[in-house]
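Structures given as structure tokens follow.
Please treat every number below as a calculation from the coordinates, not as lab data. Since this is a predicted model, take the numbers as computed values, not measurements.
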Structure P
Amino acid sequence: MGNLFKGGLETQPNEVTIEELPVRGHLPGWLNGALLRTGPAQFEVGPDSYRHWFDGLAMLHRFAFADGRVSYRNRFLQSPAFRENNALGRIKYADFATDPCKSLFKRVASIFTSPEYGGNGNVNIAQFGADFVTLTEYPLAMVFDPKTLDTLGVYDYEGTDAQNSTAHPHHDRERDLGLTYAAKYGITNEYRFYSMHGKQLTSLSTIKVDHPAYVHSFGLSGRYVILAESALRLSSSVSLALSGKPFIENFEWTPEDGSRFIVIDKVSGQVVVEAPTEAFFSFHHVNAFERGDELIVDLIAYPNNEFVNAGYLDRLRADGAGIPGGELRRYRVPLNGGRATYELLTTENVELPRIHYDTYHTRGDYNYVYAASVRRGTTDFYNQLTKVNLTNGTVSVWHEDGCYPGEPVFVPAPDGRAEDAGVILSVVFDSQSATSFLLVLDAPSFGEIARATVPQHIPFGFHGQFFTDPIAV
């Protein structure tokens, strides 16, 4: 058995600017703005190779739409990791599952003092005020120009000494401020939540924990911040310093301890309830809202941490490789105490979920979840896009043989009243031509209305955002 998708995990060395991509079909006239994405694009530095899909050096991508046309530009993020690694001809900075050899002294110092970050923002993109930034799982973001994709420098947060953070901050509409998460390891380990005021982080809540879990994202409802603590936990910060293993390999799967939801009042920062549940692992929250005396938390969950292990590049590039799909679960967290329980919202295997965030995030009347998914009966990479109707359970899909779509980004129509009035944008790797194209789906029908072809492959990435801000366009 071969591997059709492994070309999407190969280095893309070429930086290009294409003023107008060829389009098959017709782009909506109202679609004006820019889709900005980031993701790994360089997997080797000299004789060294990154070990995991999550580790590759970041490349920025820009699809700009105007008057029924679309342009494309890509540039490597000129982070300290990119510049110094390539200047040295070897990997200098540690990442998720890759860690160059260090002396024992440097390992200890990196835990109990401020560690050295490479700023390899290959996970997500956000706009903080007038600044456009790339995010990764360390509290050092990079600022870039949203038009040229030129790297402008470091976006240093003020007010945290944490070593691990989320690339998925939230926007609290009611108070018009950002909320983010970080973890501090050391003599004591802490989960930390912050409100964001520009570069200044103000502590909202600090939760001490003996064995912190690996946390990629968190949830937000109208009243609460939600930490879904998985069963992938750190045995001790001393082992993190002394083991000689890269970051994620210091976390152990502990199903006997179960998982729990920690619910925090988003204004006072006080823990409201801790609800245990059976062991699960999760990367991405979908939505959360209150319903009576329950907190509803929708997320993508796995019964174990096999997704992390499946992301090692030697495994993903092997013949017959595949990636596990997650379950779209609805957890019911009792606010008066007790265990959290869940139900499945679809039987499709899904990941990289998106919703109509700006309007329907934290609302209980939302109906649609969009995701990349693994087609039933296949052992493969993400080979279809899925739209789940939460009201009636129906599922719509887009699939084309030999094509591998990425995260589906929902863009609302400016005059649309329905929740799904708009389009879906997804970057797709075509294994037959070894190139990529931007797919445009009509969100209500989930049918293809256009695709714009890029004359080279875009390596599989993670997240991006659509901006209509004039600064970006």
Structure Q
Amino acid sequence: MGKPTGFLDYRRETPSRRPVEERVNDWHAVYQTFPEQNVATQAARCMDCGVPFCHQGCPLNNVIPHWNDLVYRERWQDASRILHATNNFPEFTGHLCPAPCETSCVLGINEPAVSIKAIELKIIEHAFEQGWVAPEWPAQRSGKRVAVIGSGPAGLAAAQQLNRAGHHVTVYEKSDRIGGLLRYGIPDFKLEKQLLDRRINVLRSEGIVFTTNAHVGVQIPAQALRQSYHAVLLCGGAESPREPAIPGRHLKGIHFAVDFLTQQNRRVAGLPTDSSNDIVATGKRVIILGGGDTGADCLGTCHRQKATSVQQLEILSQPPLERAASTPWPMWPLQLRTESSHEEGGVRTWASATTHFEGDANGQVVQLRGVRVGPPPDFTPVEGSAFSLDTDLVLIAMGFTGPQKSGLLDELGVALDARGNVSTDEHFMTSIPGIFAGGDMRRGQSLVVWAIAEGRRAAQEIDGYLNSH
């Protein structure tokens, strides 16, 4: 390593967040720019640890110690080359990934882990600034055609890998713009959309064809694609939100989080929304059901829309402040995580379950009734703990149950696994020859880094299939 004693000489540092009172009044990135010298210092903390468990923690198997050393030596272009060798979109993971690599960092056994995520993000931003991220064209074309259905991170990663392998790739997206949940699910304060557009422009320049407003299985017969392409990859994501069986769910003012977030992302982009069904938190008492990342995204959005109050309910008990003994290093730790949205306000309530909603004479939700519960798996109600909360807007952020079955999957008739995801063999092929699946549609709801990894691996299997047929 460039500085063997770096982990002893320097303390962990990460990018600072903009002041709360400033950032809640706009939709720009929460984090401030991290100076290059600070990043190089953080890279120096990477130990000569012998067995770098950060590789094990990263689904993409990023060669983290290598590019840390290159950053320390200010060899930024080489660092970018090594980073891109395993990760198609470091700017997406650098902003959105919860960094399982850091929780597996050897230094993290008894010291603060290396700031891997911040280093990764700086590498890719520096690379774009210097013009090192340029289109890469295949040396020759195979003559084989591949259709990728879905333009989220899995679909985009697969498309780029297949295109660079020489195949002709067309990406079909049912929405009006490319990006999937990166476009309409992730708020701009976590991922500004010019970063997404910047990368898509590179992919388009490489020869990938994008077709929007193309809902395969609804507007376009799926069987038609089978006849027109040598292989089809399903990357439609896990889009079916979990529907809670709570009495009163039908009341007005109760919405899925993804609908709320999509509308706001369209507003920020200057795009039209359904004015007959506007979901806005302004001046309202908001309750968010679900304590995960989607719930935090709703929380930050509510702050920026100037909600009167926001309360986030989670059925699980509050995690410990430090790594729980049940999840020792290098496992992904059970511990409390505080996102930037939590720092901005709102109330987090743990071990709470909703029993029913109450509405007024117009069918508008006005109150949530709940009860404190014990630990999983029973979640036994605590006697005498019933409570009620007045509300004007309820957002359901309880995760997703899998891909949508109607349309594409029903038409194709691919087999599903026990969880309702698309079933594949070890080669990512579905029960129908020539049709493959990857990302959340195959794996279930997961992280952006897993989606990219799935797309890359599916592309490798498809390339092998095409070369043998």
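Observations on the model:
- A value of 14.1, 42 for Rg and Dmax of the Cα atoms in Å, for residues 187-266 alone, calculated from one of P, Q, originates in structure P.
- Label whose coordinates, when Cα extents along the principal axes in Å is calculated, return 57, 57, 48 (choices P, Q): P
- Read-out helix-only ellipticity at 222 nm (-39500 (n - 2.57) for each DSSP H run of 4 or more, over all residues; to 500), computed value -9000, structure in P, Q: Q
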